[in-house]
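These are the structures, in structure tokens.
Since every read-out is calculated from the coordinates, none of them should be taken as a lab result. Being a predicted model, the structure only gives us computed values, none of them experimental. Cβ atoms are built from the backbone, for glycine too; each structure is taken alone.
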Structure P
Amino acid sequence: MRRLIFLLSTALMVVGGCTNKSGNGISETYRFEKEKHLHNIRMLTDEGENAEAYFSFDEKSLIFQSRHGDLQCDQIFTMHLDGSHKRLVSTGMGRTTCSYFLPGDHSIIYASTHMADKNCPQPPDYSHGYVWKVYKTYDLFVGDLKGTPPVPLVAHDGYDAEATVSPLGNKIVFTSQRNGDLDIYSMNLDGSDLRQLTDELGYDGGPFFSWNGEKIVYRCYHPTTETEISRYKTLLSEELIEPSIFQIWVMNSDGTDKKQVTNNDYANFAPFYHPDNQHIIFCSNLNSSDPRKPDFNLWMIGENGSGLEQITFFDNFDGFPMFTSDGKKLVFASNRFNKKERETNVFLADWID
């Protein structure tokens, strides 16, 4: 599923804060005022729509989804941490999303629609408002970095995507519609021991393990009123969901002890654990004057919902954060300093606690 950034980014990019320029007009810093935790920010991509960049297990490479050049929809790429050696690792067919390295960094997992159709699937129908398309033709595939044709993993009718891997290297967690609703599942790396972890009506997705493998943080929307439930079910029947109000939750890795972390009327998503296993960094527009405006920043919050802190201060979009295991680097996607309106790039920063 293509995440919130690409269609929410409808405002013009405004450059402010710390914007030192060299004589050739190239920015020497990508940091804005008040971003005290981020230093030495580097832009790793410089064209198109790039997002969901995640570190390899050895933390020497990144895997990410990108649409640039002649690509009609997202494909999966890898690159070194300095932005060099970019290469296509998906098939180049269909639409792909949500890629992650598997232990050893020789194999990868991602979602793709290419088995159903080599062409890009139809975009969502926005007559329903701002919606995401949860394509039923998305399946999970395991591939490698050599271009070997990827192999389906736990293929099933309905949406399968948003897979990530435990830092312990023993489990995969993902979102699936295999039981009719959009719930979170876990499994072994080979697809065995498949377990459903959530079962409340609504969307549960974007799951990531804590660094010790004991917890899972995720985003969700659970309709409660008859009107909300009816609209959710109607949209889902058309492979659509509304992402306008997501909350961050955590649970044990076996699905027990679910707890809500955020509680507001905004869109909170892309959560990831700090290596201390007690704090969560996530993306939200909760400081926006209008919940429907694309003013998304990174925020940090305690696992218990305390100590909310704004991390980035850009007036368009910052999202999809991931720490290195030592907490010294943070990768994220942003519209900041893009060359064209709506372009999104991958940035790498040194993290200062």
Structure Q
Amino acid sequence: MNTLATSLQQHLPVIDLALPEPAVARQIGEACRAHGFFYAVNHGVDEALMARLEDLSRRFFALDEPTKLQWRMALGGRAWRGYFPLGGELTSGRPDWKEGLYLGEELGDDDPRVQARMPVHGRNLFPEHAALAGFRETLLATMSALTGLGHRVMRRIAQSLALPPGYFAERCTADPLILFRLFNYPTRPVPAGTDAQWGVGEHTDYGLLTLLRQDDVGGLQVKTRTGWIEAPPLPHSFVCNIGDMLDRMTGGLYRSTPHRVRLNTSGRDRLSFPFFFDPAFDARVQPIEGLPPAGDDSASRWDRANPHAFDGIYGDYLLGKVGAVFPQLRDQVL
């Protein structure tokens, strides 16, 4: 293991997914109990694909804003897809200093979920431009590769809980809800009149598992039991973290961890690519049998909310959250 990885391991664990399954499961269990975060290396995702994703994403974000607004989220309707400009997304009620492109599983109009007008399902708004040859194909290939990695990590998480490897697939992720984001954090100063102090404010993720690809700029911070720590880039890795629904399913044994992104003052724009591997929209999220029940720990949580009080399908939980992210689009989805 190189010097950088050794240094990182003092904070967030680095887990080699190519190790034997029992060792990977044990290390993931330790990481989920201690931090809710870990780095995954030797994950099997093609590095050439990730390089194309970064290159094409930089080209997309380099376009002028009127051009990018041709694919604005207001045109995505109930699918909740498309581009949003700087300050267009809220975290904890405050604007984030980033721009982004929302994507998800590509579904045709004949898909039963689309015909049933199920929110956050449908077609993507793939940017088409002379500077972006191959962007659509690269995005689809990336989502396919990360879906496979998500299944693989969830199998190891199941084994870490002494459950059958297919436990989550049998109950809620046979056809997971896939949400993918391209985020750009500009390095310029915050304009006068905005209260944005962070690239992204403190929050936890909603679902089961997040796989994050970072560029080499950095800025991610994680709130541990002893305070905030940096989660700097580790080449050829994904940062993995668990969300509120895995917290609920494990009765708080694996707790969703608050994290945030520092305002980018590096002199270069920062890219990050979070991929959310979540329960199916209509999956009922239930506690895992045999684990101790969770208490009400809302007083110690960042938002004073208690995910263990939720009882319903994942889509209800998700929609209750995303309506606060883009208030101007809420009526199109809810």
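Assorted remarks:
- Given 0.20 for FRET efficiency 1/(1 + (r/R0)^6) of positions 116 and 188 (r between Cβ atoms, R0 = 35 Å, to 0.05), calculated: source structure among P, Q: Q
- Structure from which 1.21 was derived, Cα Rg over 2.2 N^0.38 Å, for residues 180-299 alone, options P, Q: Q
- Among P, Q, structure where distance in nm of label points 7 Å out along Cα→Cβ at positions 36 and 148 as derived comes to 5.0: P
- Entry that produces -1000 once helix-only ellipticity at 222 nm (-39500 (n - 2.57) for each DSSP H run of 4 or more, over all residues; to 500) is calculated, selected from P, Q: P
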